[in-house]
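S.K.: Each in structure tokens, the structures are laid out below.
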Structure P
């Protein structure tokens, strides 16, 4: 597993991390406790050191499971824990953004994770105008000075939000959607973030599994899986499901992409490698519900870079077939 420097901190993290939304068990179908813990351990055993969760995933369940994993792993001193806040229903918006509740939600995450300090806290796709109005950034800076968190960042939905956040003093990271189906950040954002020494955390690198290449028109997901109930943005931003790409179109384009995957490589690993080919990316955080998925995801770090010709071809496919159809703000 290769590592990359995180922001301007004196720390490196695995270039393939693990997103822990799936193990919350509320938007990806059921995941049992043992299955989740085994998956987390498999990730760590494969060299993954960056784990990203949020207080809202499973209403705290994901953080509790990550906390249990931390208490069991022999690699605790190598693990970097990132979480997110701001979307809890108690007390809800806009009260979530007050200094008191930012502090309370931070303390709650520390308790669930069983740790004394968070490596990274991120605002969780929140309205930027309200974050400024309520002084959220000032509160996070205070928590950093007090030693409750080591760094703070923002998880965002759009390029404009990301560019806005790059102007925030002390910001350490941006979490963005970036994959073969969402290539806009390559032109508009990545180099600017590098110049600002802001880490780029890539979520949805596999577009909710579409870019793993294992789905077809007969594929069905659990009723409690967002890939069933949020295909058109019924519950939250449509960009969080299949990266905003219509299901049928995504399947059609994936069949074209399979022609570029070298023999002997898994398409999921190849798609993750595409993200890692951009040196401004700090880490990608594919999710996993099973230990074998975590191990396979980690294997992307060992793959060679895609050729310039392949990158150009994938950019052409994106421009012609995907970009005009992506839904939601990008």
Structure Q
């Protein structure tokens, strides 16, 4: 019986096996893409700084620290650096468990400290005005059709509190128009049901008529589509982020708004109107209530500001 060839030990080859294992374990496409990007950055760094170092077993904690320092010098945010390190830790954990690597060099490197500062929240009036600003006044043809798609993006990000990856991953069969529910595949492939409101329903009806005019192939079941390279394709998370940035810049000159800002506003505004924290947790798909409780802190801060500015004894 022929002996089995040992696996190639170069970092890119090992990374390929790791990412394949994630697909087998049904990890989300967003996780696989992010981990792949982070590990490729590390492999490129090693190739440039240590061309003689080819095998994963030769990677040291010092190599990982040097990589993190180089990425920090490039101006990457601590949140991105933490994700880079998490990807390397996951890679070497896999190599230890599945391929007998003796240790995980990334586990010996401290993660960067993440800011505990809570992000600013778009006021409810501004959020509603921003969403309502996405309209096709005077537009016709393809421009009008694109705006109808973009309006649905805003209605679902703010009106249903979806993550951008969840929105990009929606398929036609995930929408129950009769009961106004969306089946959402969240982190860890967890599925939840999220309601959507009347305005989102109207935006959905308008967009579905546009989508039908595009005549996508029957095999293409993505809800949100765009034409790229002559083909209709699923709208990516990056494209959705660019849509949000474009309308925000036109609305108030702020290009820093991103899809998560609208999800954050969704949760905060529900809480400020008296929604139960457990219900918000379910709507957001948070595994832990402590994650949702961050929004409580924001609400308390808002109340404190109102008290300080309005109460005579403040």
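S.K.: When Rg/Rh (Cα atoms, Kirkwood Rh) is calculated, the result is 0.94; to which of the structures P, Q does this value belong?
M.R.: Working: P: 0.94; Q: 1.03.
This value belongs to structure P.
S.K.: Same structure again: Taking mean projected area of the Cα convex hull in nm², for residues 99-234 alone for each of P, Q, which is largest?
M.R.: Values: P: 10.2; Q: 13.6.
Largest one: structure Q.
S.K.: Figure out for me which of the structures P, Q the number 14 belongs to, where relative contact order in percent (Cα under 8 Å, 6 or more apart) was derived from the coordinates. Mind dumping the intermediate values first?
M.R.: On the way: P: 23; Q: 14.
Here the read-out was taken from Q.
S.K.: Can you say which of P, Q returns -10000 when helix-only ellipticity at 222 nm (-39500 (n - 2.57) for each DSSP H run of 4 or more, over all residues; to 500) is computed?
M.R.: Numbers: P: -10000; Q: -19000.
Computed on structure P.
S.K.: Which one of P, Q has volume of the Cα convex hull per residue in Å³, for residues 35-178 alone, as calculated from the coordinates, equal to 214? Working shown, then result.
M.R.: Values: P: 109; Q: 214.
Attributed to the structure labelled Q.
None of the figures in this text is laboratory data; all of them are computed from the coordinates on show. Quick caveat: nothing in here was measured; it's all calculated off a predicted structure.
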